[in-house]
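Every read-out reported here was derived from the displayed coordinates using simple, explicitly stated rules and does not represent laboratory data. Keep in mind that this is a model prediction, so the values were computed, not measured. Cβ atoms are built from the backbone, for glycine too; each structure is taken alone.
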Structure I
Amino acid sequence: MKYRILFKDEKPSEDLLIRIKEKHGKDIEGIEELYDDLIANKTCESLDASKIYYIAYSLSLENYELIIVRVLLY
């Protein structure tokens, strides 16, 4: 199962996402790529729920509301 981040209303600017990546991108191994996806596509997904929840945490520090969905794999 994959986990995906979607923004509820307002999407953050690319500059803000880059600043968040610079601050938190090295906290967990392999998370930088998810921040890159988030910057490019305004969403990211991973099989590792803890990485998605960590990114959600870092975004919530900037007062963004988001939704985490589970995507079934077939």
Structure II
Amino acid sequence: MRIEITKGLVLSAYTTTRNNLTEILFPAGEYLANLTPEGKIEILNAGASKAQFSFSQFREKLSLGEFVLIEA
């Protein structure tokens, strides 16, 4: 699926090179999002990092207008 982040957000994300949790800037724009085997929604940032959200966290971001679902 594709989403749009409406304003730059600093999100807790995993870096693929170190596989540890860190705070990473996700600038406003379009991003790919995937469903993980654990049932979370993962947003990919340039392939180098990924932020994960539960469905309730993702739904909250949608209701606040921070995320816009472009394509499911």
Structure responsible for 37, with relative contact order in percent (Cα under 8 Å, 6 or more apart) calculated and labels I, II on offer: II
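If helix-only ellipticity at 222 nm (-39500 (n - 2.57) for each DSSP H run of 4 or more, over all residues; to 500) computes to -3500, which of I, II did it come from? Mind dumping the intermediate values first?
Values: I: -14000; II: -3500.
It must be structure II, since only it matches.
A value of 3.0 was derived for distance in nm of label points 7 Å out along Cα→Cβ at positions 23 and 39; which structure in I, II was it taken from?
Working: I: 1.6; II: 3.0.
Only one of I, II returns 3.0 for distance in nm of label points 7 Å out along Cα→Cβ at positions 23 and 39, namely II.
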